[in-house]
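The numbers here are math on the coordinates, done by the rules we state, and not lab data. It should be emphasised that the depicted structure is a prediction, and the values quoted were computed from it without experimental measurement. Cβ atoms are built from the backbone, for glycine too; each structure is taken alone.
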Structure I
Amino acid sequence: MKKLILIGAGGCGREVLQWAKDVNKVEPRWEIKGFLDDNPNSIDGKICDVSVISSVDAYTIEEDDEFVCCIGNSAVRERIVKAMKEKGAHFTSVIHPTAVIADSCRLGESVIIYPFALISDNAVIGDGCIINMYSSVAHDSVLGEYCTISAHCDVTGVCALGNRVFMGTTSNMVPGTKIGDDVYICAGATVMTRVRSGKKMMGNPAKMVTF
């Protein structure tokens with residue numbers, strides 16, 4: 001049995017810990033080894049039966065280790081995964097048993113799919129993406145690498161997202177929308193037009209904002 005190591009012991013990491021346990025209840029897959037986190041006290045005061053075993057850089061990779069990166073920030077998640085892969089780390093996906101995944105969709109490696117998420121017909125999910133609970137990616141939509149889709153979001157049909165896109169809670173995209181890399185969509189926004197890379201969008205309909 002592989003030994004699962006979760007990178008990041010914050011809120012996302014503790015959630016993914018539960019989803020991994022739920023996977024194990026259906027089909028035992030991992031021995032859960034612990035968290036890697038640069039803050040050794042990150043779970044102090046939390047109810048958690050798994051400990052922080054090392055910082056990220058100090059950990060020595062062992063033969064049966066599998067990793068999942070549970071860092072909400074897309075750019076940081078990408079950096080950590082690439083650095084760990086250079087050291088020989090093998091990353092796995094954690095897909096909750098209640099998620100609905102179409103047979104025709106394509107999932108990249110090291111994705112995290114939360115409970116009750118929907119990935120529909122011929123959708124493509126890039127490496128390192130996180131799809132949060134009750135969110136959907138509809139038919140023929142394509143997500144680039146390391147996108148973060150928060151809870152209750154709706155990526156409708158034939159949309160295209162670049163790399164490292166962040167969608168805040170309850171935000172959505174109308175069919176056929178295309179957005180570039182590193183776009184930040186604020187909570188509750190509705191994106192109805194093409195969005196260039198690096199922009200931040202807010203409102204309904206969503207408009208570019210600066211902070």
Structure II
Amino acid sequence: MATNYLINELERQESWRLFRIIGEFVEGFDVLPKYLPAVSIYGSARVGENHPYYAIGRALGRKLAERGYCVFTGGGPGAMEAASRGAFEAGGRTVGLNIQLPREQQTNPYLTHNLGFRYFFVRKVMLVKYSSAFFLLPGGFGTLDEMFETLTLVQTQKIRPFPIVMMGSGYWSGLIDWIRQHLVAEGLIAAADLDLFRVMDDVDAAVQLVQDLQPERNSSPP
């Protein structure tokens with residue numbers, strides 16, 4: 001009897017989890033198209049206001065807002081706050097797609113709209129599906145996760161190609177060298193896959209690149 005009760009309780013919990021997942025998708029699909037065109041910006045939650053990476057994110061958010069883009073971020077502190085702040089100070093729109101975490105992920109005060117997510121995979125779909133470009137500021141595991149997942153979606157043609165820009169060559173150069181020396185050299189990816197992204201330092205040039213390369217997006221992540 002106890003075993004049957006536990007199985008039934010687990011099934012009930014899984015059913016409600018499914019409804020929560022659907023609810024997050026529905027809210028994202030309803031809200032985010034109102035903020036197009038948009039660009040997603042990722043980066044570390046752990047950089048302070050005086051950090052050089054914060055300055056890059058703030059400048060990037062401002063320049064994108066001045067060009068008419070809404071800035072999507074994870075909605076948290078650090079580099080995400082910097083990008084939101086730059087867009088907010090320029091009078092632009094900035095949407096935070098905030099994930100529930102036990103630490104670090106407090107909502108920053110520079111958002112014109114905030115969406116809360118419990119599930120990482122739903123949040124990632126939203127950040128990719130409605131973005132005209134993808135900027136990666138220096139960051140940790142979360143930033144790398146977004147980078148490689150998005151590159152995989154483009155490489156496998158699950159979404160149309162769009163600009164993927166890594167800001168800060170000093171930070172990214174070691175990783176790019178490793179990709180070239182191991183993944184490309186050992187035939188694990190094609191040399192042409194290195195063309196799926198750009199590494200840049202100049203904020204103005206990066207924003208101009210987005211405008212020059214931005215395709216019409218009609219992507220459908222799996």
Structure III
Amino acid sequence: MDFMPIFCDLKGKLCLIAGGGNIAAHKARLLLKAQAQLIIISPNFNDQLLELAPNPDVTLVQDYFHEKWLAKCWLAVAATDDPQVNQEIYASATERQIFCNVIDDAQRTSFITPAVIDQSPILIALTTGGNAPVLSQLLRKEIESTLSSSANGTLATLAGYLRQRIKNHFPDTDNKRKFWLSFFTDPMLIAAVKHQDTLAIGWHINRLMREAEEITSQNVYSA
């Protein structure tokens with residue numbers, strides 16, 4: 001495994017992007033979706049980046065890269081059109097123990113940005129380790145089409161609301177797991193979720209809780 005898959009909480013954390021073109025703009029949009037704060041360094045910015053200027057979480061600095069801009073950064077992206085500058089950024093970031101993504105250089109980069117399937121709260125990251133980015137995009141579309149026809153995203157959101165209630169109701173870990181397995185696979189609940197039938201959803205959740213309790217009682221008596 002060349003890279004450790006990890007999901008980072010970047011809310012309110014400062015990240016640096018060096019570059020003023022389309023790739024820098026793409027990386028900026030991705031980091032903003034993660035609610036990061038950005039400082040973007042470049043002698044010139046394209047229209048996509050200039051459109052981000054009013055965003056309070058974005059600071060555009062019309063300048064060449066200098067290591068001083070890495071101060072207080074959590075991660076950096078080297079997205080200039082000069083490979084030598086990109087490697088200078090990588091070296092400066094690495095010296096400060098800051099993860100750095102270098103575009104088009106999977107061999108000399110400390111993190112990569114995968115193809116992302118975002119059907120929040122379900123988030124899937126897919127990578128080929130930088131070897132075949134086009135394949136990553138094709139696989140992403142295939143997975144997206146599968147997920148979009150399911151109720152998994154809504155079920156995951158609903159599970160978040162129910163989590164504490166189920167935890168309180170089923171103190172035993174095995175019983176909780178049995179309930180959640182039924183919750184995510186029960187065809188009647190899934191149908192109710194797809195039809196956005198609130199009353200039916202509530203009824204089926206209560207039914208699944210009762211059934212889980214019955215299984216627990218049967219196990220106690222059989223023991």
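Thinking of I, II, III, which structure, once mean projected area of the Cα convex hull in nm² is computed, gives back 14.1? Computed on structure II.
Suppose you compute distance in nm of label points 7 Å out along Cα→Cβ at positions 41 and 81 for every structure in I, II, III: which one lands on 2.0?
III
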